[in-house]
Structure P
Amino acid sequence: MIYGPAICALELSSIALGYSLIDKAVKKAPVKILEGSALTPGKFFILLNGDEASIEEARGEMHRLIGQCLLDDVYIPQLHEEVLPALYSQSQFKVEESLAIIETATICSGFLSSDAAVKNADVHLIDFKIARGIGGKSYFFVTGKLEEVAASVEAVNGILSTRGTLLRTEIIARPHDDFLTHFF
């Protein structure tokens, strides 16, 4: 599924421009289109995957043409291997001792913070939801030992503190079996 270690994600205020930018990006560099879709509330989301040089080249071409329509974007040259499987409901991990739920205001912040959460603590990403039906937000779940889950939340706080896009974090120690049965 993964074409390369790098991703770029962009959120735009123009749907028409979004489609045009994807075409220009794939003409500029050999990147894989993972997502390109209109989202509520009237935004367009782009997610490209590839090797670092190709993603940088495609992203540069899109940034050259975006103008005032850019709402948020992120470039991650070495995306953690658990992020894309969690996004596409292919995570193989089960809830362990503790669980954290992290909610962000944008999709791009979700990518940035989910990557940071699993890179900075001994946790696993078990689910990652973006935009659809949640007003353009994102949220994800990490699991592990309580102290590791807390460390991952601290990493998220650190990486998103300057963006101002972290909406809320919650840690659930020893989730109840009924909770786990219903949600996982």
Structure Q
Amino acid sequence: MKKLTLLMSLGVFMFTSVASAHGPVRQKLEQEITINAPAAKVWNIIKEYNDLSWLPVVKGVTATGGNEKGASRVLTLKNGGTITEELKKYDAAKMSYDYKITDISTTHTIVHSGVEEKVPVFPVDNYAASIKVEDKDGAAVVSWKTGYYRAYMNNNPPAEMNEEAANTAVSAVLKEGLANLKSLAEK
């Protein structure tokens, strides 16, 4: 009986140790908006991978490769940071494309758990997204789907790089971007 109790106690300990010792969890966020304009008009605004003039947070874009898979773009943000992205898939007929962040500049460094950490301008890691425009009864429905991890990949992240910071930043970009796209397309 003592052995059974000991084994059960050990099992509970191992389970709680493993359960509390996990790293970041992949986050998913999707925003959708209906725009009172033809889908083709909305697609025309966002279809060029090298043109993010519709995205308020972006000051400018330097790009190579056009709309071809593997194309690269470097976004210069209004706050001075940069984000490099790669085009993973482009489908003009389906009015959609997928892309992934490959590099993010840092804003500053902090000391966390005795280690100097670089804080990225966009607090995410392994970020991938897709944007799609669909016709729905003469209006355009735009959906922007993202998947990402928080910027700090170890346990016990600092506030600047935790899930809340990542979710807040991604949500703001998607909401502001889609709201501005709606404003531009409905003019």
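Things to note:
- Per relative contact order in percent (Cα under 8 Å, 6 or more apart), the highest-valued of structures P, Q: Q
- With Cα Rg over 2.2 N^0.38 Å derived as 1.03, matching label from P, Q: P
- Parent structure of the calculated result -9000, given that helix-only ellipticity at 222 nm (-39500 (n - 2.57) for each DSSP H run of 4 or more, over all residues; to 500) is the read-out and P, Q the choices: Q
- Structure with the greatest value (metric distance in nm of label points 7 Å out along Cα→Cβ at positions 78 and 158, set P, Q): Q
The numbers here are math on the coordinates, done by the rules we state, and not lab data. Predicted model only: the values in this text are computed from it and were never measured. Cβ atoms are built from the backbone, for glycine too; each structure is taken alone.
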